[in-house]
Structure P
């Protein structure tokens, strides 16, 4: 997720911030409306699925949970919620000239996030923890540079070493993961993110058509995969596929491929943007109507 937010920050800066650090306000507002619409629609669909097909869901939910989605997102759609907050906050952050210094300050804040007392909602922690990675993506885009191999390799070595040292090997529960260790979590996330950023920037064979297609339809994959993975888990058990790794591989492949095919089908029918980019669709509809009326 830190790497995903770093890439999101890079793409945010590329799409909505010009060379003078000024926001393309109109374009950004439309994108924020798209995120909000997708967040609400798929939160409703997910809750409906969890209620109607509760035996397939890992975590139960009720329609009353929809009342609080304005401050407590329903997993896994917290990402869209936090992403929208990052879009708004980074309009201010990108105006700072001391980008490296600010990035360090945000990383220190992220590293201490786990030390905060009990928070009213996990979203506050997620915002604090992931914000420096999103901002770092905007910095990388504006600098036009990537870390050298020495920094990248050092980052992954440190990340792996800390993961080994601080992982609680006596338990398989989430409480044993390094993501709960203050300062360690951010250091591991930063080291891995820098390494993979450098690898994908420098190794040309990683820049293939399959990854490009997955990147193009990452939103569609993200918002629909949770429906598919829940169903496929039970399908595989019914078919006698009990090996964990085989089930994981098949589920990942199918839950990635089917949303892409679904999105491509919607594009061919000309209705894709109604579901996944409704604000852009409404904007184009208004523009086309204005042009048509201006022609008379």
Structure Q
């Protein structure tokens, strides 16, 4: 049985009635969110405790009289046998298989689609309709009424990764006022408009000028995060646009002042350079996670490499 992960998150009457859950895909922040929802539900019942294990062979079905049931988070979905699952399904334990897409998961993925004891969550970067659903649900829950153009402006600013999108919505949540307008959005979503999220439009300046601008405007982790998110959004517009017309249609309306310059940037990209840009974004995101203590230097190196690809 397959369930849309976003619909599961948004559903206020979630159904938790399976023995096995398989969380897979390539969007780790969405995978983590689903896992956290499942673990929280069972642990909140008071009769479950969570435990991470490498494989189902580590599970022992010997529950004492006063012991808790377990929510096992299985981090390796290696080859297993049907009789092992049959034995595990008899107990009250919950098994969460948690593994990114891999050829090793093919057997488990196929089984989870057919076996009624399973739920499959296939987690990928958010589509625009999914982001619309998340934003609408958020605004409804907070009783926030906004104009249509503000809605789309917020949506254009939201990241395609669930974890980053959630952090961006947290910024809105800090404001209790219903009076959300362009100015407020610039402050809380497009933070430091003209600063961190507009550094991208300094792209064609010299290395020396870029270093000075970056060091002046990016001084802490929060500003770096805002800069990377906004730059990634703009890079994804370049990557996902097939031609100049579609690119022009995809430019967010709030960037009308930068539209001509942005189109000139797009014209510099062919298919090979788009591939290079994709690799740059992937590597930068990985390096920013691994090198938190040197994140500002990593961010500057990312932007200089972005300039190099663009002007090459």
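Summary of values
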quantity: Structure from which 16 was derived, relative contact order in percent (Cα under 8 Å, 6 or more apart), options P, Q; calculated: Q
quantity: Structures P, Q, by mean count of other Cβ atoms within 10 Å over residues 216-223: label with the highest value; calculated: P
quantity: Value -16500, calculated as helix-only ellipticity at 222 nm (-39500 (n - 2.57) for each DSSP H run of 4 or more, over all residues; to 500), assigned to which of P, Q; calculated: Q
quantity: Which of P, Q yields 21.4 [Kirkwood radius over Cα pairs in Å, calculated]; calculated: P
quantity: Structure (P, Q) behind the derived value 3.6 of distance in nm of label points 7 Å out along Cα→Cβ at positions 104 and 272; calculated: Q
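Quick note: the coordinates plus some simple rules give every number you see, no bench work behind them. It should be emphasised that the depicted structure is a prediction, and the values quoted were computed from it without experimental measurement. Cβ atoms are built from the backbone, for glycine too; each structure is taken alone.
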